[in-house]
Each structure stands twice: as structure tokens, then as C-alpha cells.
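Derivation of every value follows stated rules applied to the coordinates shown; laboratory data play no part. None of the values given here were measured: they were computed from a predicted structure. Cβ atoms are built from the backbone, for glycine too; each structure is taken alone.
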Structure P
Amino acid sequence: MIVHRNIENLSPLKRCVVTIGSFDGLHLGHKKILERVNDYARQYNAPSVVITFDPHPRQVIFPSDKSLELITTLREKTILFEKSGIDHLVIVPFTVEFAQLIPQEYIENFLIKKFNPYCIVIGYDHRFGLNRGGDIHMLKSYGEEYDFKVVQIPKQECDAIAISSTKIRKFLANNQLAKANQLLGHPYFFIGEVIHGKKLGRDLGFPTANLKIHDKEKIVPASGIYAVLVYHGDNKHRGMMYVGSRPTVQDDGQRSIEVHIFDFNQYIYGDSLLIEMIDFVRADEKFDDLEALRAGLKSDKVNAEIILEEFEQKNAVKSDFRAAVALLNYNGLKHLPTFLPSVVTHCPSNCKIYLIDNNSSDDSVQWVRENHPQIEIIELLDNQGYAGGYNKGLQLLDEEYLVLINTDVAFDSDWLSPALDYLDQEKEVAAIQPKILSFKNPDRFEYAGASGGFMDILSYPFCRGRVFDYLEKDEGQYDEKMEIFWASGAAFIVRNDLFKKIGGFDEMYFAHMEEIDLCWRLKKAGYKIECLPHLKVYHLGGGTLDYDNPRKTFLNFRNSLFTILKNESKRRLVWLLPSRILLDIAASFKFLLQGKSALFKMVWKAKFEMIRNLPTITVSRRRYNLRIAEMKFQKSRTRFGRYYYSVVWQFFIRNKKKFSDLNWRQNEASRH
């Protein structure tokens, strides 16, 4: 993290993600804001920036008010900001002149001129400028004019458990340290200089380091004994701390802070110690004599050791999730209440659920927060489509496996555990899908994937259980595990490292067929794509766009051509591309004869889009082929899951409607 202290000499930062505030305590509510800043910064490859003020604005605006108590000093906040992963911390000297900036000057001459923001993230109650006259609406109006986005974190997200600095101060004053730490999201801590004391602790067998806190506004907790962790340089030690007036030996009313560091014997006078206060042990009390005090301190040490042992064990247990279950959402409130509960119910405990929201305009995100708070939400600034939305969200996830699930998919059992076990064993398998059945008609296969995706000789995709629009009844005829050509984007699992190495989804697609392109690239790199039909899910289908929607028709025809141009060999493209164009033209006139003029137009629009994007497709082909070459596992497996005849001919001319009706015996001979 780079710390900037001179605002006048600050080099303008370009297109950064910014948040602004005093951030006293840097509690859980503040951390929600910082998490969002870091998420956006990673999604859009932008620097993350925190702007804070020194001194605290209240000290300048109300100089005669001496009641201000700080949970964190500037030095302590800097430590916490660095731990949060922020790229730049800008410390703005808060002066009377700065306080007099009207909101418009604050935005134009400060935020825009100095930071050129890509996005500004603020809390739900953020105000700025003279007399706090600026608000979210003013920021958004400037955002439209100067091309930056403004995101306001809602109250129910950053203040979900009534977090406030006032409440934390009250807990600290009333010996409720555990409650204060819970709201902070980290142990309350301070930095003190070791000074000479009266050395009474040494005579009792408990030598202490007397501490002086130099920041007079820093809160000193209530009198008593505390279990603490002590940081001296890079070394961490256990200890117990006393705050009080030492009534047993010298009750002069002056409070002291003394820390006894367990199993420690070094000369540290003049050094600084960082003290993390873990929990309260007991209140201060006056003992009858020194022997009683010594016995009390021995008991305190035992209790402090127990508290610290429990704390360190609890924090040593890292969240080690096996897989990330990611649902991409856009205005999904009509589906989430129906489908999401089944996903939550049947998701194993070693998998974490994420909702990647594509800048929804409905209340779906709020509904998830209120009804499923265990789900982590990743909010995007724009609707990036299926491809871009998943790419932006998934780059933030580090789990070994990525489980991509449509928001209109239901589970009826834990199919993820056996699927992940299978992937653990079969290292050459890059991705798998379960059997996908219709949510409305559970005895039938569903259009988007059925029992695994295949590709014919002309690169038309179809499924085991669904050829074109003919959906078979599931009678167990396709329950054999099989290597396929592509896995359905409605529900599939892919290895995270391979997904990222291969370049993720191609965002040129926006939506539809990007999973076919991804699987094709993985197969070219030598990996298997498989269907495990003994595992199943239920898909509504058409949840985003109806299957007859003109927009979907356009995307399917356009993206199919994109996929061919990107992945087929040049030798095959010479004859394949003209054949596909002629067949697509025939399909367009079929739509016209059926009275579907909108679909007719979409097919032709797709052709023009292909021509217009030829330079981009060429660059994309080269870029992805380089990635494939770098990560090649073994010989290409694109011959597996390929039907070496025309499924169009079989379906429309020979009336072969079922997958099993196709001539697979001759296909095997052709493949070899």
C-alpha cells in the first residue's frame, strides 16, 4: 500500500475506485465498503484508493469539544487499511479551509481533479462539503457528466448488525470487550511505548511493561485484567494486561497500563508494543495483601491462557472451501425464491455459495441478503452478460473448483460431493455436467444440456436427449457416463485453475454458447469434458430469454459462427463456413415461411455481425490458441463427442429425432 500525505503534490490517480471517510475503528461496516472497493478494483483492473482525514473532522469543526474519543488513531488505521489490501491511502489534512469547500467544489476540484475516479463507493449515510450539503444524488449527477459510477452500500449490508462507532465505544467502556471485538471484526488494539515504572510486578513474580499511549484521544478501556496478544517487532507473544490505579499497592487515583508478557525476558524500554485485547478476564479489585494479589495474578494468568488458546485455535481454522458455487443473477427475483432454497439446502458444507449480480435493477440482491445471509454477494457495476459477468466475478474466487449454476436450476440432492470426488480422482477431466431434466416435466430432458452436449460435422451443437427442439423422455437410456464435447452452462463444474489459464469465457459472446467455446478450447488442450448422468438437476429453461426470443436467436446464430471461426482448423473452415452460412440462410427463410419475421431478421443480423467482427475474431483466435499451446496437457480430444455426420440431414430429412437413432456405429469408424 502506498501512503500519500501531501495532497498538494499528489500525482493524479487515473480511473481508480475510491471511497472516502474517517473510518474510526474500521469496523465491520467499514470493511464491507472496503471489500466492495477491492472487488471493483480487481474486476476492472483499477487501483483501489481510500481517502481519509487527519485530524478527525470533529476536532476542526468543533475545536472546543474535548469529548472526542478515537477507537483507532491514524497510525492504527493505516495498519488496518494495509491489511485490507487497499492500493493507495490518501491522508488529507482536514483544515478549516477544506471544511469550507462547498459540495460542488469538493467534487470538481478535489475528487475529479485529484482522483479521476472510475467508481466512487460510499456508505448509506455519506455526506460531504460545507454543512454536509452534498449527497448521493449530487455525486450521481456529476457521475453522469464526468463518466464515473457511484455505488452506495445499503444500510442493510454495511450496518446489518447495527454496527456503530458509538456502540463500540460503549462496549469498551463497560468491560464488554468481546462484543466490541465482534463489531470491529478484529481485536481492539493500541500502540504504546514502554516506559519505566515502579517495578512492583517483578517483586510479585509478574514483571510488567508499563505503557504510555501518546494519542490523548485514544480510548483506554475500563479498569481490569485482560487477555492480550503482544507484538514486539515481528514477534507475537501471549500476555495479560492490567488497566487501573493499583489499589492493593498504591491507590493514588492515577491509572496505569501494564502488560505481563508470558515467557519473555528482554530489555524493551523505549520500544513500541502493539497490544491486541482479546477478552476481559476480571474487574480491578483490592486484595488484602501482596500474597493474595500474587495468588490472584496466578489465577488470572491461567484464565488468560485459556482465553488466548481458544482464540488462537478458533482463528487457526481457515475457511477451506472445496468449491465455489456461483450463480450469475440479473433481475432474478422471479426465480430466486423458487430455486435458490434447494441449492442452499443441498449444497455441502465445504462449498461456498456466491451470487454474482450483473447490476440488477430489481430487489433480488436485497432478497438474498435478507433470506440467505450466508451467501456472499459480488456486485458488478454493469450488466456484463453471462460471459463477462462470470469472468468478473469468478476472478475473485480461489476455490479449487467452480460450480456454475443458473438461477433457475433446482437441486433435489447433494450431487456436488460425488462430482467433486470424481474430479479429485480424474485429473484429465477439466469439466463435468450432471444430467439436466426439465423442472416443469421432471421425466423429460431439458433443452440446455440434457445428458451432455455434442457437436456434428458442421459444428451444430445438440445433446444426448435433445436434438434441435425434440426433447426425449428420460427412461435411463442415457445414464452411462460419457465423454462429451461440451458441458451445459446451466449447471457444470470446471477446475478453477484451468478456467483461468484458458482465458475464461470469451466476453465477445455476451451470452449463449460461450460454454461450448470454453469446452472446445479445453478439449484442444487435451482435457476431457464429461457428463455424469447418475447426478441430476432440474432446469426451468428460458429463465433469462425465452427460447423463441429474437435476441436469443440472434445470439445463437452469431455466436455459433464466432465459435466455428475461433476453433475449427483452417482446413475445415474452407468448406465448413460456406456450408454453415447456406444452411443458416435456409433456416432464416424457414422462419419467414412460419411467419416469424423477427427471427428471419435476426439470422441476417447475425451474419452481418460476423463479417463486422472478423478482425476481432481473428485476434481472439490467435490469443486463445497461444493460451492453449502454453497449457497443452496432451493430444487434442476434439474428436470425442463429435458426430461425423450432419445432424441437420438426419433430423430434418431422415426424420431421426432421437439421439439414439443417429448412426453412432459408423461414426466411431469415421472417428478412428
Structure Q
Amino acid sequence: MNLSSIKISANFVLWIIASLVTAIFIYRLLFFSSDSFVFFLINDSLSILLLLVLTAYLIKTLAQKKPHPSALVLNIGIICAFIFLVIMFAENILNIQFQNISAKLVQQGMFENLLNTFYGLMFLGISSYWFASLKELYFYKQYRRKNTYFITMSVFIALSSISNLLFSATEYEFIYNTFLIISIILISFNALKISWIAFISKKEKISLLILSIIISALFILNLINNGKTDFNGTILMNYSPTIYQFFNLILLYGGIYFVVLFFTTLFHIPTAEAYDRKANEVSSLQYFSKLITQVLDIEELSETITDITTKVSSADAAWIVIKENGDRKILANRNIALVDADLINRFLLESGICENITETKICSLQKFGNKSQLSEKFGSIAISPLRSYNEIKGYLIAARKNELIFYDEDKTAINTFSDYASVAIENSLLLEQSIEKERLEKELDVAREIQKKILPAKDPEFEHLSITSVFIPAFEVGGDYYDFFEISNNKFGFIIADVSGKGISAAFIMAEVKGIFSSLSRMIESPRDILIKANEILQQTLNKKNFVSALYGIIDFENEIVRFARAGHCPALLVRGNSVETFKPSGIGLGLTNQDLFSNHLEEIKIDLKQNDTLVFYTDGITEAKNKEFEDFGERRFAEILIEYSNESVNKIANEVIKDVTLFSRNHSQYDDITLVILKWHKKNNIDGVKEWQNSTPQLKTKVL
């Protein structure tokens, strides 16, 4: 049955209840002057039907809500106190407004009949709620539902109530008396069925002990003051003899039940503390079984561990010591100052008292020399190792004040609990590592996407200039950057740069650098001026930890020259014939210094291009690549490869360089990002010149400007 059908069913029952209440009011208004047996028979039939429907509805509602027994007892007590006040003071209050109200209610005028009906229906509803509540208490925590006893009692209560109308004060009164006696016996027998008292805490039992005295007294007083000749009994008898009898039997049931409850609770109190402790141990272990699979934040988990430790061991304080990077870190110190916990830790762990422990150990603080420095007087300590893969990751420590000591059962409980706590903490730490790894992977995914958009998708193609580029990041995302700019039909710009740092921060700086040079290359044609302007912009955005080394150049196709400036970047190499010239004009990295100092130290150079001149721009990932002996690949090896393959295509040269660097550093992880940009000028085909370069002796030249 779904929830919507339950709501419809409940609304339908409430409609029936409202209809029956209305029918009773109308019937009694139409026939209030009649005192015949037929009047009471119809009136009681309607009341019994209302009682059955209302009781069934309340039983179903309580079963769905599943209230705690203590809450049910409290509700019963409140209503019982209200009825006591009504029975004791209703007559006096009504006599203030209506003289001789008792006689008027017996004479049954129209107003008196309405008052009588309302009064009777109120007691009918209260009786129904009490019965439903006592039924819920009867079956609470019963592993074997003994329906037969309760149903039999309910049937005889109903028979006794109906027989009060049919047989009371007649020659068949013995039938009424028989049903009444059997009902009392069954009520007494069922009142002994109180199994739920063992499942509540000691605190609740003490409260229940007090409540049961008060409630049982109220039930008995209400029963005594509800005789047929009393004001309240007279009104109920005039409304419905059946409801009167049912109300009295429920009062009797309540009185006996709460007297039994008082003595049952009294006998359970001596063992309540032991039961609470065992219940705490079981619930704590169940809770930690869930934590092992669900795993919480380490801080929250530690707070939970120390909180439950104090409960299962009846400790006054608890805390956790975790080994972290060769040091000890205190977590979740509960009911103890951090300074006190640190002092006790030093005594336990540095004095050797608890060295190499494998299970919970109980220690006394009598020999603790700094005991007087503690803000509170702790006397006994239980320390349990938190192990993971046969390694002690920390300790769970519980403490009791004064000279109260831990016993063997405390040791067993803490030992078992620390095993579960060890697994939970280990899972939590692994989860943190997993989350951090996942976060870094997502960060790197973002950085990769940024870098894909930053670096050129392909190398540009020109009639008189061959270009190739290679980028190999050392990590998932590198800090190297290169780009090409078409300035005009006759001019072509290029840049190679190295951003300090790695990961997503370097990727964002690269994106900023790309935007800066893309914009400046359209407005400024001087490499030196572009770098000066770029430094001015980056100096405002970069923090002191970041900088950018860069080399920016422009090739003039018409005049066959290349001009470039270097801001702290690796030198530019010119391969001409069988020699390599190194150009290293002065310059400071972008974002490192103020504008005046930067511009004063920045130089721009010009090179006239000749046939088959090869310009090589790179980052230090090539020259600083290391082998297993930690030797650098170096500039000489790099130059030798460039000379050896100088007559090959730019793609061939780049492939040979990368191959040699890879073989050189195959036994060592890549030290830094590798970026290589090669430009080869070939405006005219001069075969004689090529042959002349091939037969000459290789030379290595360095030109520092």
C-alpha cells in the first residue's frame, strides 16, 4: 500500500468518526426526553461503534508513529491528571453558573443533554486513547507477540461494558458480575507483561519510577471518584452505561499496570547501569561498522571516537594521538585541556611505560612527576594502539579522574573499540588521499584543456620558411609556452616562454601571457618594446613567487632579417653551415623587477638571414635533462646534433634532438618541460653551398651580446 492510499484511508476513517459524533448529537437532541431501554440501546450502539472505530484509528496511528514508551507514559500521565482535575472540580465549577447542576443533568433538559453528550464523548475519546496506548506498551519489544492474552482481555472488557447496560440491576446481574470478574483477572494478568522496561536507560528508568507512582495514584483516585453515585459517574451513566463501565475498566487497567510498572522499574534499577554500558558498547560497535564503509572526515570521525569512548568505558576524558611526519598530533581532546593531554602523552610515550604495546594497557599516574601541572586530577589511564598493517599509527587514550581505575572489562571494551576505530581512521585517511588525488586530477584536466587552447594547433607554413615545434611536459601540465603571430604579409612573430611553476596555476599564467602577446603583436613591431610592455602588465598581476622567461622575435621576409629580444630565457641558436652560434642578449625575466630596471637591461639584436640558416629556440628541459649519473645533456651535445643534421628538414632535426635527449635520460625521470621551436630559412636553392658546408669541419661558436 502506498502513502497516498494510507492518507485516503485515514481521511475516510476520520470522516466516519465525525459522522458518528454528529449522529450521536442529533439522536440525543431528538430523543433527549426519552429514558426508555430502546433509547439507551440505540445510543450505546452508536457509542460502541464510535469507540471501536476511534480505537482502531488510534492503534493504527500509534503503530505508524512508533512512539517511545517514555513518551507514551508521559502522555497517559498528563491526560490522567487532566481527568483528575475534571472529576474533582467540574461539579463545583458548573454549580457557579448553574445552580444544582447534578439534578438538572438528571432531568435532561436540552442544554443539559448537550453538555452531557459532550462530557460523555470526551471520556469516550480519552478511554479510547488510553486503551490504544496501553496496547502499544503491551506489545513494545515483545519478540513473541502474545496476541491471545490481550485479545481475550479486550473481548471480556467489551462484554463487561455491554452487560452493564443489558444485565446490571436485573435478575441476570450474575452475567455482568461474571464478565467483570474475568475482566479484572485478565487485566491483572496482562498488566504483568512489561518487557520493554529492560530496554531503556537508567536515567529513563529513574524518571519512569517517579512517573509510575504519580500516574498509578491518579488512576486509582479517578476510579474511586467515579462511582455511580458520584457526579462524574452519574453523568457518564446518563450518557452511556457501556462507556461508563469501559472507562472504569480502563482506569482499573491503568492503575494496576502502573503499580506493576513501579515495582518492575524498581527491581531493574540496580542492573540498569551495567545494561546501559553493554548497550552502549553494542551500539557503538554497530555504529563503527557503518563508519568503516561510509567513512567520515578525519576530524569528525575523531570527535565521534572520543565521544563514544567516554561512554563505553565510563571515562572522564578521551583523546587521540596520531603520528604525523615523525611528530605526534592530538585530535578530538574531549573533556581535557590540550596542555593536559600533551603532558600525559609525554609521560606515557616518552618514558617508555607504554612502549611497543600491542593491546590496551592500563597505566597509573602516581609516578607522573608533572602531575601537579595538570589542571584536573587524573588518576588512571587506558591507552590503546591504533594499528594499520602491523604499524602503530597512533593511540586512543581514555582517562579517569582522581584515583578511579579502569577494570578488565573496561580494558576489553576499549581494546575492541580501538580495533574498529583503527579501521575507520585508516579508511578516513585513505579517503582524504583519494579525494585529494581526484581533486588534483580534475585540476590537471582543466589545465590540460587550457593548455590545448593556448598552444598552436599546428605549425604555420610559409614559402621561404620551414617551422616545426615540439612540446613534451614533464608532468601532466607544464609551464612552457610558445606561439606564432602573423603580423603582416611580410612579417611573422614568434615567442617561446617558460612560466615558473607547474599545474593549473602555471596554465592560467600561460593563458594570460598568450593574451598579452597576442594583443601586443598587433600593435607593436619592436620585440624589445613588446617585452617592455608585457613586463609592465605582468608586474601588476603576478605575485612575487611567479615570473616568466621569454624570447620574442620577428622575421622580416622582405628584408631577410630576424630581430629578437630575450627576457631571461635560454639563448637563441643559429646553425649556419657547420657551426652553431649562440646569441644571449641581456634581459631580465618578466614580472621580476620594476619597469626602469627591466628596460635598461633589455637588448634587441638583428641577424641577417642566409640560405639554409636554422634558428633554434628551446627551454632548459633539453640542456638540463639528466642521466642516471645526474649529468646534464648540456649545450655541447645539443649543438653537435644540430650540426650533424643541419642539412635535414626541420622535422628531422627536431626528431633527432628529442630522440637523443630521451636516450640520454632514459634512466632518469624527465626533469623539466621540453619545448623546441626550429625555423629554417631557404629563400633560394644553393646546392653548391650545401656541398661546401658538408665537406667543412664542424665548428661551435658562442656569441654573447
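Kindly point out which one of P, Q the value 60, 30, 21 was derived from, the read-out being semi-axes √(5λ) of the Cα gyration tensor in Å. Working through the options, I get structure P.
Here helix-only ellipticity at 222 nm (-39500 (n - 2.57) for each DSSP H run of 4 or more, over all residues; to 500) has been calculated and equals -20000, so which of P, Q was it run on? This figure was derived from Q. If FRET efficiency 1/(1 + (r/R0)^6) of positions 15 and 343 (r between Cβ atoms, R0 = 30 Å, to 0.05) is computed to be 0.00, which of P, Q is the source? Source structure: Q.
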